[in-house]
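Heads up, there are several structures right after this.
Rule-based calculations on the coordinates, nothing more; no lab input. It should be emphasised that the depicted structure is a prediction, and the values quoted were computed from it without experimental measurement. Cβ atoms are built from the backbone, for glycine too; each structure is taken alone.
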Structure 1
Amino acid sequence: MPLKDPETRKAYDRERHRQRVAKGFCINCAKVPIVPPQQACEACRAKQRAAQRRLARQRQLAGVCNRCGERRPIPGCKRCEQCNAHWMQGYKEHDGYGPARTIRRQTLKRRVMEAYGGTRCICCGESGLAFLTIDHIEGKGRQHRKAIKRRGEPFYRWLKVKNFPQGYRVLCMNCNCSLAWFRYCPHQLERQPHA
C-alpha cells in the first residue's frame with residue numbers, strides 16, 4: 001500500500017514494526033523469529049550494514065557529510081559540524097549508549113555460559129554472572145586468545161559464531177586464575193580426603 005504522505009508513512013511503519021516486535025518476528029522481513037533485545041534477523045541486519053557501507057562510501061567519494069549527505073565534513077571527520085553536534089547531543093542524552101551495550105553484553109555472556117553447562121562454576125558452584133568466565137579445558141587460553149585476537153566480549157562472540165565448540169567450561173574467576181597460576185584449585189584440595 002503506497003503512502004505518499006511522509007507522516008502517514010512513518011506512522012504506518014511504526015505501527016507495523018510494533019506489531020512485528022509484539023509477535024516476536026523480524027521488523028523487516030516478518031519471517032524469522034527473533035530473540036530480544038534484537039529487532040531484526042541476522043540476514044536483514046547484514047543487508048542494512050551493507051547498504052549503510054555503500055552509502056557511506058558514496059558520500060565519502062562525493063566529499064559530503066556521511067550522515068546528511070549535504071554539507072562538507074569537518075577536516076579529519078566524516079560528519080559536518082551540524083551533524084557532529086547533533087550526534088554528540090544524542091550521545092550525551094543516552095549516557096554514551098552504555099546501558100544498551102551493557103544489556104547486549106550480559107545477554108551474550110549468559111547465552112555463552114548456558115551453552116557450556118549453565119551459569120554456575122563447575123568447581124565451586126559460584127553463580128554470580130559477574131564472577132563467571134570461560135576456561136579452556138586443555139589450558140593455553142592465553143595463546144589461543146592471542147591467535148584469534150579476541151578476549152572478553154569479542155571472544156564470547158567468536159564462540160557464538162563458531163557454534164560453541166568443545167573444549168571450554170564455565171569457571172569463576174577465582175578457580176580459573178588458580179588453575180592458570182598454580183595448576184590446581186584450592187576447592188579441589190578441600191574435596192580430597194585427608195590421609
Structure 2
Amino acid sequence: MIKAIIFDFDGVIGDTYDISFQVATRLHPNITKQDFLNIFMGNVYVTAGVHFTEKDIPTFFEKTKQAFTSYNFFAVQPMLEKLSEKYKLFIISGTIDDNIKHFLALGNLGGYFQKILGATTHRSKIARFKMVFNEFNVTPEECLFVTDTVGDIVEAREANVESIAVTWGFHNEQLLLDYHPKAIAHTPDELIIVIEALSQ
C-alpha cells in the first residue's frame with residue numbers, strides 16, 4: 001500500500017527551467033541548454049561541478065529566488081489537494097530549503113506537505129529518502145517519487161523507491177523512459193490516476 005508521495009520541486013511543482021537556465025547563463029555565459037540539462041542526469045551537486053564552483057551555488061539560489069513569482073507554478077494545486085486527502089506528501093529537491101518554502105508560500109501550497117527536505121538538509125537525495133523512512137515510519141515500498149529528471153530516477157532507485165516521471169519538466173519523455181520509471185504522467189490529472197493505479 002502506498003502511504004507517501006514524495007515530490008521533486010523544480011520542473012514538477014515549480015516551472016523553473018527558464019529561470020534556472022537564465023541564471024546559469026549569467027554565471028557562465030558559454031553554458032548551452034544541453035550542458036544545463038546534462039547537469040540533471042545525476043546528483044546535481046556532483047554533475048554541476050563541470051560548470052560551476054562551490055562559490056556559484058549561493059548566487060544561483062539567490063538569483064532564482066528573486067526571479068520566481070506566484071506565476072511560476074504548474075497547475076498542480078488541485079492535484080496536491082486531492083492527493084493530500086489520502087497520502088502524506090513530501091518534497092525532496094536539489095533546491096535549498098529556504099527557497100522551496102518561500103516558493104510554496106507564494107503559491108499557498110506549503111500546507112499540503114508534511115516536510116520539505118531540500119539541499120540544505122542534505123545534498124544526497126538518497127540520504128533524504130532515508131530520513132523520510134525513519135521519521136515517518138514508512139518503507140521504500142510504501143513511497144512513490146514524482147520527478148522530471150533522470151538523475152532523480154537513478155537516486156530514487158538507489159533508495160529502492162519507485163519513480164513516476166512527469167513530462168512537463170526539464171527532461172523530455174523519451175529520455176525519461178530510457179531510464180525506466182515505474183510509470184509516466186503527462187498532466188497533473190493523469191498523475192492522480194497513475195498514483196491511484198499503483199496504490200491498488
Structure 3
Amino acid sequence: MGAVHKLMRAMMEDADAFPAALRAILKEDLKVSVVEFADASGIPQPTIYKLLSGEHEPNLRTVRMCVRAIMALEGGRTDGFVAVVALPATLARLAIDRIGREAGAVIRPYPAASVEDAIIAGVWAEREGAVAIVTGPLEAAFLRRAVTVDVLSAEPTEPLEAAVRHAAESAGRAERPSQPRNPSADRPTA
C-alpha cells in the first residue's frame with residue numbers, strides 16, 4: 001500500500017491516527033528526517049513536530065501539503081501504471097510482478113476489504129497516475145462512476161489475473177514510444 005494511501009486510510013479510520021501514521025511513513029516508508037520532510041513539504045519544522053506529537057491537528061491545506069511531499073519523495077506520479085483493487089487475499093494470490101514484467105507495465109496493488117474501500121482505493125489510484133484499474137465486477141460498477149480512467153473487471157468465466165494481464169498489456173503498448181499515437185482517438189465522440 002502506498003504511503004499516501006496509508007495516511008488517508010489512517011485518517012478515515014480514526015481522527016487521532018494522523019500523528020502515528022505520519023510518523024511511521026516518515027520513518028519506515030520514506031526513511032526521511034523531519035528536516036527533509038519539512039523541506040519537501042514546505043511545512044515549517046515546528047509545525048511538523050506538533051503534527052507528529054498530536055499537539056496540532058492538521059487542516060486540509062496541511063494534509064494536501066503532506067500528500068504532495070509524500071508523493072514527491074516516493075518518486076512522484078508514475079506514468080502508465082495499472083492499479084489492481086481487490087481483497088488482500090486475492091492480491092496475495094496474483095503474480096503481479098510477473099504479469100507486469102511480461103506485459104512491460106507497472107502494476108500496483110490496492111487492497112480493499114469492501115466496496116467503499118474499493119471506491120476510495122480507485123480514486124487514490126487515479127490520483128496517483130493509474131491509466132487503468134482492474135477490480136471485481138461488483139466494485140467495477142461503482143468505480144466506473146467515481147473515476148475517469150478505464151475500469152476493467154474479469155468476465156464471469158475468467159480469473160481476475162486475465163483482466164490484470166489484459167490491462168497491463170494495453171498499458172505496456174501505450175508506453176512504447178515506437179508506436180505512433182493517434183490524437184483523434186483521445187477526442188470524445190458524440
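Here are the numbers for the structure shown:
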quantity: Winner on relative contact order in percent (Cα under 8 Å, 6 or more apart) once structures 1, 2, 3 are ranked, highest first; calculated: 2
quantity: Of the structures 1, 2, 3, the one that -0.47, -0.66, -1.10 was derived from, the read-out being log10 I(q)/I(0) by the Debye sum over Cα atoms at q = 0.10, 0.12, 0.17 Å⁻¹; calculated: 3
quantity: Structures 1, 2, 3, by FRET efficiency 1/(1 + (r/R0)^6) of positions 51 and 123 (r between Cβ atoms, R0 = 25 Å, to 0.05): label with the highest value; calculated: 2
